[in-house]
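Right after this note come the structures.
No lab work stands behind these numbers, since they all come straight from the coordinates. Computed from a predicted structure; not experimentally measured. Cβ atoms are built from the backbone, for glycine too; each structure is taken alone.
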Structure I
């Protein structure tokens with residue numbers, strides 16, 4: 001009988017992948033899944049995937065019943081399991097591959113607007129290969145925006161051409177970059193209305209809200225998933241994994257390439273300000 005795996009979120013830090021590997025493998029040995037139940041690892045590249053396969057084989061003698069995936073592909077499957085496969089397609093119209101061909105068709109029409117002059121200069125020679133190259137680059141950029149800067153895309157679709165920042169007020173989109181917001185609106189307008197809500201951003205929000213509302217998954221979710229060795233994790237991915245931890249044991253094995261506690265590392269000017277403040281407090285007489 002398979003051991004009970006308690007859902008929740010476990011975060012491990014280490015400044016060497018080998019140390020993280022040792023801790024993760026020890027945990028997996030002490031809390032095994034069923035004999036034919038696959039362990040799921042999420043990694044940032046195919047190179048890390050191959051390294052991890054070798055490490056598993058060295059540790060256990062064989063690399064079997066193991067799924068090693070990229071986070072984006074894995075999470076889309078989780079969205080479908082939670083919300084229903086009949087509600088969520090196997091791929092989105094806003095995925096990088098279909099978006100490339102949509103942009104190939106849209107770009108010539110958009111070049112008539114003055115804001116698209118930067119793209120027009122790039123395509124001045126009229127070569128179709130150059131248009132394909134541009135479409136691929138732009139599709140990749142929009143794919144990254146959907147992961148890392150969904151707040152920008154939300155603003156642009158509402159005709160608020162600005163760039164939100166982590167700190168401070170939002171910045172207006174520079175004049176030579178206004179085409180980015182217009183391109184995003186053009187892409188959405190070109191997609192059938194019933195498919196506009198099936199992009200990664202909307203599906204992600206539906207997934208997080210469904211779990212927050214206590215909904216049950218339509219299809220079984222994995223009992224455990226390990227995100228291993230990814231140093232830069234999009235906020236959207238963290239939100240999805242945090243929500244998933246209500247049903248699944250989620251282990252984040254995060255490399256931290258520093259031997260010191262980062263909270264103790266502060267800028268020199270901040271250190272001087274804190275010292276000056278401390279001296280001011282010492283100079284204030286204490287009333288009795």
Structure II
């Protein structure tokens with residue numbers, strides 16, 4: 001792995017870039033060539049700039065720039081970056097046109113999903129799960145309901161003709177920047193408190209099993225009364241076992257949807273079955289698709 005350094009000591013960006021240009025010429029680029037600079041400039045503090053330099057170019061520096069005061073090695077930090085793909089929202093064209101006109105979009109809820117009559121959009125078990133925590137020879141089981149505080153938008157990772165048929169719609173738009181799209185909506189929601197987003201988990205059933213090393217039923221006992229259970233401890237263990245799987249679990253019959261969902265959690269009580277909001281700021285992160 002090549003080492004990288006910061007050459008500091010420039011009072012502003014222009015001063016750093018002026019030296020940067022000299023480095024480019026010194027390395028063989030023509031004075032008037034399209035490549036004017038060698039290195040990336042960085043604002044270090046309010047009134048100090050630096051240049052990021054790889055070790056193979058240290059020979060371009062003057063001796064005065066190679067001192068410990070001017071030249072600092074950048075500690076290596078491996079990058080960790082999640083992949084957020086573009087996703088597809090299948091909908092009737094009249095609603096898509098309305099969204100691209102003024103940003104009107106409908107956010108639904110798990111409760112609303114339960115009410116859909118058609119099989120593709122109706123899932124009466126949405127949000128309901130059985131949690132099984134395995135700890136050696138002992139385990140606990142709990143029935144849970146999650147997502148009662150969240151508005152939901154369902155999209156798909158799949159773009160094909162069959163999706164129009166399955167959802168009985170005539171239109172689709174692509175969300176090209178899902179994170180920015182999600183954030184723009186969050187800023188318009190009343191009593192907003194957080195988001196979840198990601199692909200759904202498809203399984204034969206709605207049982208979520210998790211190994212919990214060191215788990216012991218005695219850990220549920222109350223600190224004040226060893227003969228009674230502490231409901232708070234039980235709830236925390238159930239949450240640890242279920243995690244976010246509870247919000248994204250679906251049975252295999254829905255797997256052709258390849259669903260990627262967004263959940264915006266709020267403090268609204270009671271939560272409406274759905275909400276229509278105008279978010280014109282979200283339009284720029286999307287593009288309408290032609291069915292053909």
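Where is distance in nm of label points 7 Å out along Cα→Cβ at positions 28 and 236 largest, in which of I, II?
The structure with the largest value is II.
Thinking of I, II, which structure, once relative contact order in percent (Cα under 8 Å, 6 or more apart) is computed, gives back 24?
Only one of I, II returns 24 for relative contact order in percent (Cα under 8 Å, 6 or more apart), namely II.
When you work out percent of Cα pairs over 25 Å apart for each of the structures I, II, which one comes out largest?
II
If mean count of other Cβ atoms within 10 Å over residues 68-75 is calculated from each of I, II, which structure is the one that comes out at 12.0?
Here the read-out was taken from II.
State the single structure among I, II that was used to calculate distance in nm of label points 7 Å out along Cα→Cβ at positions 164 and 252, giving 1.9.
This figure was derived from I.
Taking -6000 as the value of helix-only ellipticity at 222 nm (-39500 (n - 2.57) for each DSSP H run of 4 or more, over all residues; to 500) derived from one of the structures shown (I, II), identify that structure.
II
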